[in-house]
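Chemist: Listed next: structures, encoded as structure tokens.
Readers should treat all values here as calculations from the given coordinates under stated rules, not as data from a laboratory. Predicted model, so just to flag it, every value in this text is computed and none were measured. Cβ atoms are built from the backbone, for glycine too; each structure is taken alone.
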Structure I
């Protein structure tokens, strides 16, 4: 794991993505990624050959205010000539998961990894929609339909199988409320957390508040 503490998280994200020049990307939802996506619009990237997927989605339509696709479209996708592949949250969750796995494999091939997975982390240690104790953490599939007890809603999520296979994982975390979970993860004190099971080339981008619990 590589850790970078940044004064300007969005600028650091743009720098790292531009450096890696990915063609296939899974996007995260949330307010911190939104600011990063808004800045990414101006980056020098091979937009026309890029395919954007989603790490997870709520069981809502693309125009819903809680849709990750809507957020990413407003911030980034509607401004660049890239290919966008949304999760069909308006369909029954199991069907949406099956459709999305088929679409991923159609673009990537049955063995092809993503170039980049953008991830967030919750205060409970979840990432994408992989929550503590979820059976989806052990799934051999690429995509699963899950129930979020804390949010009281169905979601569709990529699994660790495809996320860990991504060539690069960038985890974005900001705010003091993330400091404890980040410290537990980085310090190896919470191996049971979903975020702690993300493996491979992981770059953790933090602001000062989220990094407050790390050893100097």
Structure II
């Protein structure tokens, strides 16, 4: 049960950061015989699923490195990562009691949402700065974090679950501050833009 919970938490948490990379890694490890996923997740080892996940992971790798476009990508994937995290978490428990599967889906969606919004909020705040280096560094950190997270979840479940609890505590503290930071940054940009637009209109008139 500990391994199943770790798998559910790992897949859902990593999905909030890198859904396609998560599916690809889990599928490849299962196909190589390095891990044994429950029957309800056996579809991840399909060559078609692995190939499509690999293609989308490459697309996401580059899309996530483009300032401003990465925030648009995150906005679109709010509707994808969170439901996928819920489905993967429920499937990680195999053919369990429907009540338990429902709880797992709700918890998985919540965990995927926490990691997704932490990522999206951080990137939106970084995008208020014109230089691209911090954006690339954050994206690379997310790539490594997703890989490390799913690896720990599969091979060292106890350590991963401790880290997940620490992440949830941190996310509960950080998310409200990220929202305020992004809102404040957008407000400051709007204040600077309004006088510039008015000056341009005056010159035009």
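Chemist: Please compute FRET efficiency 1/(1 + (r/R0)^6) of positions 102 and 126 (r between Cβ atoms, R0 = 41 Å, to 0.05) for structures I, II and give me the label with the greatest value.
Modeler: When FRET efficiency 1/(1 + (r/R0)^6) of positions 102 and 126 (r between Cβ atoms, R0 = 41 Å, to 0.05) is calculated for I, II, structure I comes out on top.
Chemist: While we're here: Taking mean count of other Cβ atoms within 10 Å over residues 14-21 for each of I, II, which is largest?
Modeler: When mean count of other Cβ atoms within 10 Å over residues 14-21 is calculated for I, II, structure II comes out on top.
Chemist: Matching task: 24 is the computed value of relative contact order in percent (Cα under 8 Å, 6 or more apart). Pick the structure from I, II.
Modeler: I
Chemist: For the read-out mean projected area of the Cα convex hull in nm², a value of 13.3 was computed from one structure; give its label from I, II.
Modeler: Derived from the structure labelled II.
Chemist: Once FRET efficiency 1/(1 + (r/R0)^6) of positions 70 and 134 (r between Cβ atoms, R0 = 30 Å, to 0.05) is calculated for all of I, II, which comes out largest?
Modeler: II
Chemist: Taking helix-only ellipticity at 222 nm (-39500 (n - 2.57) for each DSSP H run of 4 or more, over all residues; to 500) from the coordinates of each of I, II, which one would give -30000?
Modeler: II
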